[in-house]
Structure 1
Amino acid sequence: MAKRKIIKIDEEKCNGCGVCIPNCPEGALQVIDEKARLISDIFCDGLGACIGHCPQGAITTEEREAEEYDEKKTMENIVKAGKNTIIAHLKHLKDHGEMGYYNEALEVLKEKEIEVNLDEKPADKCVHRPQGCPGTRTIDFSDEKVDETEESGTRRSQLRQWPVQFHLVPPNAPYFQGKDVLLVADCVGYSLGDFHKDYLKDKSIVIACPKLDSNVDVYLSKLTSMIDDAKINTLTVMTMEVPCCSGLLGLAKKASEKASRKIPIKSIVVSIKGKILKEEWV
């Protein structure tokens, strides 16, 4: 190992939103245990392409003892993700003048008999990450059959408050006082066909997106106030299966740690096809 420049992730600032992941052309980052992690030193070239894409400012670079960056192993990892990912990586190396690594990458492609055209624009920046970014990967399941036995007629809304967006709600609103509260990722309500009947009924709600919302630190103080001042009864965090959603549960746990009161917290994870993947008290 040698001392070299490599990225550093501040776990206190990181909320696990996953925005940095598709902006790493080497596939060196993953969300693990609700935090962005560097999965291996050998995949990080230290050029810092991910810096500036973290809304929390949690990513910097540092000089430390680390395994040498290995372009060949990185390319072995990247080729599994397809041509768009390869093109993005090669452009990244070329833009930073890393012609040594660039030539090594071309050798790997030559050995594997893979041809690429650098003038071809990647279809989606999330394909930089091996296996793609689940949060923005295009998936079409419109051909799947829908259960025709579903009941007909108009179902009544179970929403009993306004507003619902987390930046807009006052944490001491009367509809939070002593209530069971849902903290829901924006997409959940569109995925679950019976969201109102099965989850929203008799509960108060706030919706948020840890990936796209700005100033999410405000959410932490609001949650803490809802626990201590509004004295909410329980908090159920409903998120989608994609990594960027995990930040909401992380916020809930932090708020629980900061609050003087302790309340039960439930985590419910929903698939993009509207199935409950996990439901547990945490």
Structure 2
Amino acid sequence: MNTAIEQRKKRTPLMEVLFRLKKSPLAMAGLLVVILLVVVALFANVLAPYSYSKQHLTHMFEGPSKNFLLGTDEFGRDILSRLIYGARISLMVGFIAVSIALLAGGVLGAISGYYGGWIDNAIMRVMDVLLSIPQTLLAIAIAASLGPGLFNLMIAVGVSSMPQYARIVRSSVLSIRGMEFIEAAHAVGSSDMRIIFKHILPNSMAPIIVQATLGVAFAILNAAGLSFIGLGIQPPYPEWGAMLSGGRQYIRDYPHLTLYPGLAIMITILALNFLGDGLRDALDPKLKR
């Protein structure tokens, strides 16, 4: 018993989270899939057998074969290569969109929760207005006003997700700002910005990390939806939603054009959701034992 307690004391917070995360097989499976996707995205140039834009006009609509493991599309482009390069774009959109939402929403939520009063009312009423609009519809409206493209897609998905992070950070700040160590920081003359970014936000990271993990999954799905209706990544760049959109008119005769991009989206979203659920349990102080 004493040995187990001593071993637990020697663990860093990160080691403790990983130790508890390993107790969930689904979370570990999700983590392994996410790591694999990141590796594939980073080394797409090495792993892809062909360029994503190279056309093999004599092999159009070809099914899975020795030369093209997942077949080719309507332009004779290798689907496997486009999926590999598409992982880079989808993950980049997911992570950057969540970073935009987390940065903007986190700052607004921290200011709102820390200062309270009319500042809190003004910020949160704006967030309530944004929350009253369905997130996907808001992303479509922003993307339509900015125009299609990778950068505009990330902004649209990020801004549409911002209110959720603002509310989560605000609630965390409200529960922490009255604690004794915050009062001690006030007593020694720390500035408000130092207290917010040095003391409050680091102690509010658990719910933010969980929301960010799940938010990446939704951002990828949202980006795929926008690309599917023509408001996201434009050809010839490979994006899983755009690949689905391009293959839908051939789905009856050549189902492999939509099958593999759909599976890529499904597996990625499922892995991120498993990982997010596992992190939620691993970071929950009520479940520590």
Structure 3
Amino acid sequence: MTEEAVKSIEGYIKNMPSLPTSVSKVLEVCNNQDTSPADLNHVISLDPVLVGRMLKLINSVYYGLGQQVTNLVRAIIMLGINTVKNLVLSTTVVQNLSPKNNSLGLDAEGFWRHSLCVGVAAKQLAKMRGIDPKLLEEYFTAGLLHDLGKIPLNAVRAQECIKAVSAADRNRKPLFWEEEQTMGINHCTAGELIVKAWQLEGPIGDAVVYHHHYDEYSGAHKDLLYTIIAANFFACTAELGFSGDRYPRYVEQSVWKFLKVPSDVFAPLKNTVHTEIEKAAIFLRI
């Protein structure tokens, strides 16, 4: 890892807008097991923009509730505290980190479509495996945000990122490996700096940091992490969106065995994933 690369990435992250106070408060309140829908509503209601964003999302085709919801407490009761927490986090992070120019080595539209695909595929796989419905949105959010580290890398070292993508394609190597060869830092390490800066430690932070280094993982969120790994491999090899990673790290049999699914598990889910990606695009528009 070159000192120059790390310093430039750290400088970029230091100057990024921090998470709004209202969002930090939402995360803090939701970490309390005794939090009620009324408690969460009180915190969100302090930020009118956040209220509008949540109601727009909740009433979108992504959730397909079949009825117009205008009361945030009712929405929280219908969807659950954990789901609303993850909606707040995902929409805020996307808004704060969405590139404001075209200087990225990775195409922004392709990047976010890949991210949506991983989120949707992870959520569908978790749903198929019978994961608690209250936790499904966490799988989507982790998938949506797993490649966050690519944004600062491409923002401050765009030319080197382009070289890494080209080398990964030419050498048929995983992108994170070529990033290390080119810059001495990869997007997982850059993502870890964002996780620490925004205090996103936990299942979502683990997905950002370890989705290419799962053999080093010993944390408590293995199910979510392995689901993201499987979904990311599917999105990369199916070339849904553009991740710059056409030859991702091969997913070892131990991952599929842990998830108790075959390696071709996404084949029957492909059409559903396509449909859900279009619905989930609302996350990029609000």
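Rule-based calculations on the coordinates, nothing more; no lab input. From a predicted model like this one, the values you see are computed outputs, not experimental measurements. Cβ atoms are built from the backbone, for glycine too; each structure is taken alone.
Here the criterion is mean count of other Cβ atoms within 10 Å over residues 153-160, and among 1, 2, 3 the highest value is seen for 2. Source structure of the calculated read-out (helix-only ellipticity at 222 nm (-39500 (n - 2.57) for each DSSP H run of 4 or more, over all residues; to 500), -19500) within 1, 2, 3: 3.
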